[in-house]
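Next up: the structures, one after another.
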Structure I
Amino acid sequence: MKHGDFTELAKFYVDRPGYSMELLKMIRNHIMNEQGVEAVRAADVGAGTGKLTENLAQIGVKGYAVEPNDAMRAEGIKLFAGKDTFVWSKGLAEMTNLPDECVDWVLMGSSFHWADAPKAVAEFGRILKPGGFFTAIWNPRDIKRNALHTDIEDMIYKEIPNMKRVSSGSTMTTEIMEKKLSGGAFGDIIFMEAFYEELMTKERYLNIWRSVNDIRVQAGEEGFQRIMNNIEHLLKNYEEIAVPYKARAWTARVYK
């Protein structure tokens, strides 16, 4: 398995958590007020299996879902079967294949770190209407709020002492985001953070771990299986797991 290749993980991705609805509503309302519109049209780029896309539809947003991986996109299309809120298509952050100035809002949910930032920023500027907005959002686990999740994290680092996380979003800062957006026409960055919790079955929680790409690549298949066995052992007395998350979002406005 390679970094960023989710083909074999798509079947587990559907069990991942969604994003903070309250945070998404706040950003949507800000865009509606700034744009003077009653509805927001969005592009969820790197949409995966549709976790963020589904949240956007739930708050009344319509638009496009763009995903390069065929297996992931197939799961998203299945999720939206019979619905006309989002049109699914194949594309990259660097080349979405969407029309010029077609949306008010571009989002990347837990995926901006995989993009070639300068090329993606230029592409987002192209597909956004004048004064439109780009949001990069992540939903890492808030492990410090729960001893179980701290124990799991410690165990993983014992298995992979020099582990480098690619996609948790925990280490992103406004300064890093400013650098990623530099050279483009974006400014007025707003940072928002929201804490929330999801109660899930043991099997769903294990599937979320099975969907993780960067740890699996660094541990190798044997090491990753040891990690999964250890997680199952830590969960032996649990029927359900309360998982704390924090949504972290940076929103910037395009000027052109």
Structure II
Amino acid sequence: MAAADKPQLLSLNEVSAGYGSFQALFGISLSVAPGEAVGVIGPNGAGKTTLMRVISGLLPATAGSVSFLGRPIGALAAHQIVTAGIAHVPEHRRLFPRLTVEENLRIGAYIPAARRRLAERLAWVYELFPRLRERRGQLAGTMSGGEQQMCAIGRALMSHPQILLMDEPSAGLAPLAVEQVFELVRRIRAEGFTVLIVEQNVQQVLDLCDRAYLLEAGHIRLSGAAAELRENDAIRHAYMGL
């Protein structure tokens, strides 16, 4: 079954958005089916973070619609979107640096359904990321960038989302930490999670994802199977140095 024929978990239809008089997205349409890993690639300033903010309810769309499980969510507040089953790992992680690892993780379980299963969710995240268990009492701001990204991902997973949005998870990390972060994403996929990831690290994303979209200057320029985009001459030249 082609991706377009599958039942969609998340759908954007002709979405536009911006900040004041500045328009950052122009008629964006994309979809994510259950169990998929979908990438959005493109240069800095393409609108990738704006796209994630629209989906997670942090920024209203000025046109178009966003649907989750077949229901429009554009009018929902950000906390209602988390409750619906969408969790966002923001760019630059946005941890609380003066709180411990475990305190940061507990914040991820603030919605009622997650609070009722807090101990279970915490144990699962620690099983998935044993290093977080080792550092559970450490202040989040004192960890390495890679460990902080692990904590940010773990915090998002505490709500047991149906889809995980990841905004530039490798940004600002050393090459070894980048490899570790993408290995974490593979581990999450193996657990059955659906992932939408935006990244400038094109090679890594196309190796990880099933499908991808190329976003440039607020427009979708290309889309298709990740394997096809890996072989696209324009992408190889502009984004992979090949």
Structure III
Amino acid sequence: MFTPRLALASLSGEADAEWARQGAEWAGAAFLGGVCLDEPTRAAAREIVAHRDRTEFLPEDPIAFVDGQLAALESVDVRPGINVRSTRTEPVRAVAEVAAEHGAIVEINAHCRQAELCAAGVGESLLREPDRLEPLVEAASAAGADVSVKVRAELADVDLVSVAERIEAAGADALHVDAMDSEPFVADLAEATDLFLIANNGVRDRESVREYLDYGADAVSVGRPSDDPEVLTRVADAVEEWETHVEVPR
């Protein structure tokens, strides 16, 4: 899906084309966003901006914004992805068509835990109701884009292995999992599906990289320190070392 096996994870209101350009020296992929595509999610994002110390992407035309951001990366040696939130399939299909034109990955956000977004019906609420998640994956896949789903582990009322199996059947290509201090769980996901597995949470150094890759992840991602060259250098070197000394099974 991308090489090197290091991705930059989306940061709401911060992960734009310039951010991806700056990290491209180390990464094989960069997930821009998240971008809210429909009115329920955009209303939730406005509430977050108004009442919390957080930023969100709130362009007037989200699809045109995504198109412009992906176009800005056409000459950059990194595979872009776009992390999106939507309660409806139509906007997901539209953004996936744009992503497919740019060779980008669409990432369905089933990860955010902000109360406003969950109340709107996106983020981690989708993990509790996979019947609503599957049509979003199907819509993106049908538009011709590679599809990732960003998820969160350690939700006591969610069978994440079952969710992973269902989204794979719905057409997903990748699973981007925030392990939430449950690193061994990556092995369960790797065994259960053939999804390209991107492991996230605490990826900072050689030890964290090797742990995830040895558990069966196909790649790792860096979140908050994605603008820190020292962290990215350490992680990129560790990925290269692992690839050099381990026979990659898939």
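Given 11.5, 35 as the derived value for Rg and Dmax of the Cα atoms in Å, for residues 123-186 alone, which of the supplied structures I, II, III does it correspond to?
It traces back to III.
Consider the structures I, II, III: one of them gives 0.50 for FRET efficiency 1/(1 + (r/R0)^6) of positions 115 and 219 (r between Cβ atoms, R0 = 25 Å, to 0.05) as calculated from the coordinates. Say which.
Numbers: I: 0.50; II: 0.05; III: 0.25.
Considering all the candidates, the number was obtained from I.
None of the figures in this text is laboratory data; all of them are computed from the coordinates on show. In this text the structure is predicted, and so the values were computed from the model without any measurement. Cβ atoms are built from the backbone, for glycine too; each structure is taken alone.
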